[in-house]
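Alright, structures below, take your time with them.
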Structure 1
Amino acid sequence: MRRSHFCLDVYNLTDCEIYIIMKGRDFDLRGNTSIKYRCLVLDHDDTVVKSTMDIHYPSFSETIKKLRPNINVPSYDEYVSYCFKPGFFELCKEILKFTKEEQEYQYEVWKRHTKEKAPDFYPGMAVTLKKYKDLKGIVCVVSHSESSLIKRDYKAHCGFIPELIFGWDVGDELRKPNPYPIIEIMKKLGLNNDEVLVLDDLKPGLDMARAANVDFACAGWSHTVPEIEKYMKDNSDFYFKTVTTFADFILEI
């Protein structure tokens, strides 16, 4: 496993400027453009779509106010830190001690929020993924979101559905950080370890990639907690602070 720590600096661009640049590239990519990996295995929330601030955290806050009215609702950064380590499932089961019934309630609240509001793709991401697919790249998703919602978002923003999706519905034991999704992707699509790149913003995706012996790139554009950013920079093969710099890398622009 190579460990190049390919960290890239922040571009001083607004979201709108990034979108315009990436949109322009979609219509003006030169003939020498190629892809670095045959298969991208993408996380969904806060990697491809902007969802935690607008959907998942409000859902979680509503659940806490109902089920644990005597405790303070964690701040957004505290919530993100818990999702980073030990993970959202562990937060609910081991820290908050949700019963099975309470976990089901939390799940229903979360489903309502996700159905009421569809998240936006990060500016430039849809353009990048469409170009990657046009160049015969394979797009797969491993996420803690439901598969049906992932399909909804890709159809709306990219006009295609990923080749394989392993969502929340795969079951507790087989969700990331379990390497099962990566192993199945390589087996079903006939891929070698060095042909796969995982892109994720948090530790479960990193742990999954390490267990499956494939390269890992961190989607740093959603990071707001310094400790998380440092950890991911120190432990990822590649770290990208903007979608633009990720596109330059994966499309070898």
Structure 2
Amino acid sequence: MPADLIIHLRAKPPTLNINKKILKELINGPDSITFVQEKKKFFLVSKQRPELKLGFIDSEKKEGCLYEISKGQPGILFTDFIFLSLYVFLNITNGFLIHACGIIKDGKGYIFAGPSGNGKSTVASLSRNLAVLSDDRLCIRAKRGSYYMYGVPWGYATINKSVVIKKIFFLNKAKQTTFKRLNTSLAVAEAFCNLSIGLYKQWNIKRMLTAIAKMVAKIPCYEMRFSLSEPFWERIGDLEN
């Protein structure tokens, strides 16, 4: 997760009244809450009761705050807040969240993207001698002329850091391991299909497509069909020779 976003957990203000009925509505998960924008701030609110401001993200200060709405369960919405905060923060910094496994090899990042069932967790399990940044989703951001991948605070990982992306692979399981270099248009389409869209609205999608197009124009992208019986890392090594 990007380190320059700071999240605080604070006591709720006296004006924020949460009764048992409202609390029950909120603990239903991400479908019960959303963000609304007011100038430089994005407020976490109840979808049914948008007047209840449960926390906020300050895009200018790059920090967020979640209020403790229940004394017995201080972080009751914390996971959901982190998840939604990532969408907001990545959007305002021209980044995005993608369904992918991230592996670090020789100090560089390798992205293996795909929907559920296409082999992200399998790639992670077959890469246990390497550093696994995430087996589920990755944050992607441009920084200092390069593209970096970051882990997220859920899923399986063996390390927490950011690294420059070297190659991107779009996964499919097959009887034989093969690689096909993708042109920019196909790579954009594949990446877009694997985005974790979340709260993004139409105007955000255009910004995300622009960010993706710039990334795949700079980083080699491949369709990767892989077999469990073949050591795919050796084949990836062949691509670099």
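Values in this text are rule-based calculations from the coordinates and carry no lab data. In this text the structure is predicted, and so the values were computed from the model without any measurement. Cβ atoms are built from the backbone, for glycine too; each structure is taken alone.
Starting from the value 4.3: which structure in 1, 2 was distance in nm of label points 7 Å out along Cα→Cβ at positions 44 and 180 calculated from?
Working: 1: 1.7; 2: 4.3.
Clearly, the read-out refers to 2.
Which of 1, 2 yields 124 for volume of the Cα convex hull per residue in Å³, as computed? Let's see the in-between values first.
Numbers: 1: 124; 2: 136.
This value belongs to structure 1.
Between 1, 2, which one scores greatest on FRET efficiency 1/(1 + (r/R0)^6) of positions 76 and 220 (r between Cβ atoms, R0 = 30 Å, to 0.05)? Can you show the working numbers first?
Numbers: 1: 0.95; 2: 0.10.
The structure with the largest value is 1.
Once relative contact order in percent (Cα under 8 Å, 6 or more apart) is calculated for every structure in 1, 2, which label goes with the largest value? Walk me through the numbers before you get to the answer.
Numbers: 1: 32; 2: 16.
When relative contact order in percent (Cα under 8 Å, 6 or more apart) is calculated for 1, 2, structure 1 comes out on top.
Quick check: -8000 is what I get for helix-only ellipticity at 222 nm (-39500 (n - 2.57) for each DSSP H run of 4 or more, over all residues; to 500), calculated from one of 1, 2. Which structure matches? Mind showing how you got there, number by number?
Numbers: 1: -13000; 2: -8000.
The structure behind it is 2.
Comparing FRET efficiency 1/(1 + (r/R0)^6) of positions 204 and 228 (r between Cβ atoms, R0 = 25 Å, to 0.05) across 1, 2, which structure shows the greatest value?
Details: 1: 1.00; 2: 0.10.
The maximum falls on structure 1.
P(r) over Cα pairs in 5 Å bins from 0, in percent, for residues 92-163 alone was computed and gave 3, 19, 31, 25, 14, 6, 2, 0; which structure, 1, 2, did it come from?
Numbers: 1: 3, 13, 20, 19, 14, 10, 9, 7, 3, 1; 2: 3, 19, 31, 25, 14, 6, 2, 0.
The value was obtained from structure 2.
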